[in-house]
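Asker: In structure tokens below, several structures.
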Structure P
Amino acid sequence: MYIPQIQLENIRKSITPNKAIVLYGARRTGKTTLINHFIDSLEENYLLLNCDDVLVKEYLESQSIDKLKSLIKGNKYLIIDEAQNIKNIGINLKLIVDHINGIYVIAAGSSSFDLANKIGEPLTGRKFNFLLYPLSQIELSAKENLIQTNANLESRLIFGSYPEVILADNIKKKILILKEIVSSYLYKDILEMEGIKQSGKIINLLQLVAFQIGKEVSHQELGNKLGISKNTVEKYLDLLEKTFVLRKISGFSRNLRKEITKNSRYFFFDLGIRNTLINSFNTLNLREDIGALWENYIIMERIKKQEYNSIFQNIYFWRTYDKREIDLIEERDGKLYAYEIKWSNSAKSNASGLWKKTYKNTEFKIINRENYLDFIT
């Protein structure tokens with residue numbers, strides 16, 4: 001079963017002659033599936049290249065416009081998968097979009113830091129970027145009704161929303177797929193980076209962060225526990241962000257001295273990955289981390305919604321030294337929106353009064369199981 005991908009439609013609407021579409025995303029989130037469905041709708045000639053192929057790499061690394069023209073000749077669409085494997089891919093794509101009139105280009109790759117370093121500067125003004133997340137609830141809602149969505153919520157909080165995991169028909173298969181992703185793909189881009197030698201430290205770092213979702217993370221404290229420097233922790237966390245494992249959210253402050261902004265919070269792009277790292281697949285009624293899972297889920301689904309609908313904003317959390325806190329602050333169009341995320345439908349906020357007093361002309365709302373679907377879809 002194919003679950004329609006929002007970014008597929010966004011790419012169809014945005015693709016333009018002599019501009020490159022650059023599709024980023026973690027491994028196994030469905031980039032190749034998206035490409036195949038894009039191709040299925042084409043009536044014109046296209047060239048699909050997989051950059052794991054040695055001969056393909058030879059042409060796409062050539063920096064020769066004559067060689068590139070001979071490769072693409074007779075095709076209106078050039079579609080490149082695993083583009084991060086091509087040395088100087090940005091320069092070669094620049095040559096293609098600048099010198100082959102009317103060409104449509106899509107380049108997909110798994111690692112943002114790799115692709116960004118090789119594509120960003122050469123293609124300035126010549127590309128559109130699209131980020132592919134694990135499946136969003138917006139996409140899943142196209143295939144399920146409200147009753148099914150509510151019934152599947154527990155599974156989403158425990159096993160996440162990687163396409164293969166969603167489509168697996170039993171818990172054992174879901175866990176096996178997640179363990180394969182973690183063991184074979186999760187660290188691949190990082191470990192292929194020159195100079196990264198302590199793979200065990202990265203795994204241990206992720207496990208520590210997994211127990212701290214929704215809480216401020218001290219780089220110094222993590223370094224002390226792992227026996228590595230604060231700078232190394234910061235480097236690894238930066239790489240884990242750029243390879244779509246973690247998402248960092250910083251503290252918000254404008255007015256109060258007692259607002260906390262020094263430390264950041266980290267959330268997992270996918271909760272299935274988080275739970276696999278700590279080998280925790282218990283049902284919700286047996287868990288003590290349901291609040292953290294719920295917060296991670298809501299924040300990431302909200303981020304997907306805003307990204308896929310091209311809603312541009314800055315996001316933060318808010319906390320004071322006297323433990324008043326708000327889970328999610330959105331800043332867009334010059335206005336602030338504050339959201340407390342509660343698993344219990346009857347839970348109240350201890351910070352809404354201070355927030356409204358401190359930041360006037362802002363909106364505040366509690367997100368719980370009664371209203372969350374409107375918030376994320």
Structure Q
Amino acid sequence: MEKKTPLYEKHIALNGKLVPFAGYLLPVQYTGVIGEHMAVRQAAGLFDVSHMGEVLISGPEALDNLNLLYTNDFTNMRDGRVRYTLLCNEDGGIVDDMLIYRLSEERYMAVPNAANRHKVVSFLKAHAKGKAVIEDVSDKYAQIALQGPKSTEILAALTDESNLPEKYYTFKDQVDLNGIKCLVSQTGYTGEQGYELYCDLPDAGPLWDMLMEAGKAYGLTPCGLGARDTLRLEAGMPLYGHEMDDTISPLETGLDFAVKINKVDFMGKQAIINRGEPAVVRVGLKITGRGIAREQSCVYVKDRKIGRVTSGTFLPYLEGAYAMALIDKADSMVGTVVEIDVRGRRIAGEIVPLPFYVRQKNAGVERERRI
């Protein structure tokens with residue numbers, strides 16, 4: 001039976017369409033995916049992401065364990081920083097991707113995907129060594145994501161702006177938002193300026209109401225899983241179970257920036273090396289014909305199969321159908337014309353650069369790594 005987040009009653013009151021997801025009942029939409037998607041691109045959106053996991057890794061050898069277990073390097077990470085990383089198995093496949101927060105020299109928080117929470121905790125406990133404690137604290141905290149160009153102004157209505165993290169992938173703990181203490185992180189899964197807020201479970205409802213009230217003047221809209229998925233795809237962000245899984249190497253899905261192969265060792269390192277140069281890569285597809293390329297649709301160059309679609313849908317801001325796919329590296333050049341088999345019908349497409357969408361900052365366009 002699915003669990004309820006502490007914001008379940010808020011979703012009911014807002015007429016959210018609830019669906020089972022990762023063991024929880026969560027809203028897939030409130031008023032419509034397109035409207036919610038556009039609210040995040042143009043103003044701000046509010047997401048219940050309390051289903052995500054939170055795992056504390058602490059002790060005198062916490063840092064040693066992070067470097068041994070994860071693909072990224074945490075040696076020079078400072079307090080208040082966030083780092084994207086991958087947890088790999090001994091075969092070099094991806095157990096999960098997640099963010100790591102450095103709370104202090106001997107205390108870190110990992111945030112795994114909801115569906116992988118228990119798998120990740122078991123994996124960490126099985127492979128941790130020495131003086132390190134792995135503690136699943138997911139049921140103690142709620143997480144709310146405030147995303148969009150107006151997000152800073154909304155939070156500034158609840159606290160002095162100087163209390164907020166100034167840079168992407170940084171955070172501040174114990175931020176007082178009108179009496180509610182939160183960890184405020186400048187991170188997100190939408191490709192926009194935004195924040196993720198962690199608070200104690202009893203504070204989730206009041207915090208949600210407070211944010212909704214403060215956001216009225218800025219067009220804040222509650223958003224569901226549907227918009228969360230279209231936003232991340234538009235921003236070219238991979239999703240576990242789609243662009244990555246236990247058999248796919250981080251190098252095959254374009255996550256080499258988070259794999260520090262020069263580290264002395266980490267779980268799966270030798271297997272990744274043994275696989276050699278990736279023969280498969282992740283690419284972006286723009287659908288130029290009529291139709292939508294869905295997950296697992298085969299991709300062809302003429303009559304030759306070159307790979308498969310991992311995610312695909314209509315993207316509201318770009319007003320077109322797009323997809324990501326894992327295909328043969330030899331056929332991955334931008335501009336390559338392809339066909340996607342959708343239920344026995346071929347639709348035309350073209351390989352285009354990722355991400356599909358890059359947010360504008362000030363007067364110019366700034367490319368940022370959004371994962």
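A short reminder: the numbers here are calculations on the coordinates, not readings from a lab. These numbers were taken from a predicted model, which means no experiment stands behind them. Cβ atoms are built from the backbone, for glycine too; each structure is taken alone.
Asker: Suppose you compute relative contact order in percent (Cα under 8 Å, 6 or more apart) for every structure in P, Q: which one lands on 18? Don't skip to the answer; put the middle values down first.
Answerer: On the way: P: 15; Q: 18.
Working through the options, I get structure Q.
Asker: With mean count of other Cβ atoms within 10 Å over residues 23-30 computed per structure, which member of P, Q shows the largest figure? Could the numbers behind the result be given before it?
Answerer: Values: P: 23.5; Q: 20.2.
When mean count of other Cβ atoms within 10 Å over residues 23-30 is computed for each of P, Q, structure P gives the biggest number.
Asker: If you don't mind, there's one more thing I want to ask. When helix-only ellipticity at 222 nm (-39500 (n - 2.57) for each DSSP H run of 4 or more, over all residues; to 500) is computed for each of P, Q, which one produces -5500? Spell out each step's value before the answer.
Answerer: Details: P: -12500; Q: -5500.
Checking each candidate, the match is Q.
Asker: With mean count of other Cβ atoms within 10 Å over residues 47-54 derived from the coordinates and found to be 14.5, which of P, Q does the value describe?
Answerer: Values: P: 14.5; Q: 23.9.
Going through each structure in turn, the value belongs to P.
Asker: Work out which structure the value 1.8 belongs to, where distance in nm of label points 7 Å out along Cα→Cβ at positions 295 and 343 was derived from one of P, Q.
Answerer: Details: P: 1.2; Q: 1.8.
So the calculation was done on Q.
Asker: If FRET efficiency 1/(1 + (r/R0)^6) of positions 159 and 303 (r between Cβ atoms, R0 = 41 Å, to 0.05) computes to 1.00, which of P, Q did it come from? Spell out each step's value before the answer.
Answerer: Numbers: P: 1.00; Q: 0.10.
Structure P accounts for this read-out.
Asker: Tell me which structure, out of P, Q, gives 37, 23, 22 once semi-axes √(5λ) of the Cα gyration tensor in Å is calculated.
Answerer: P
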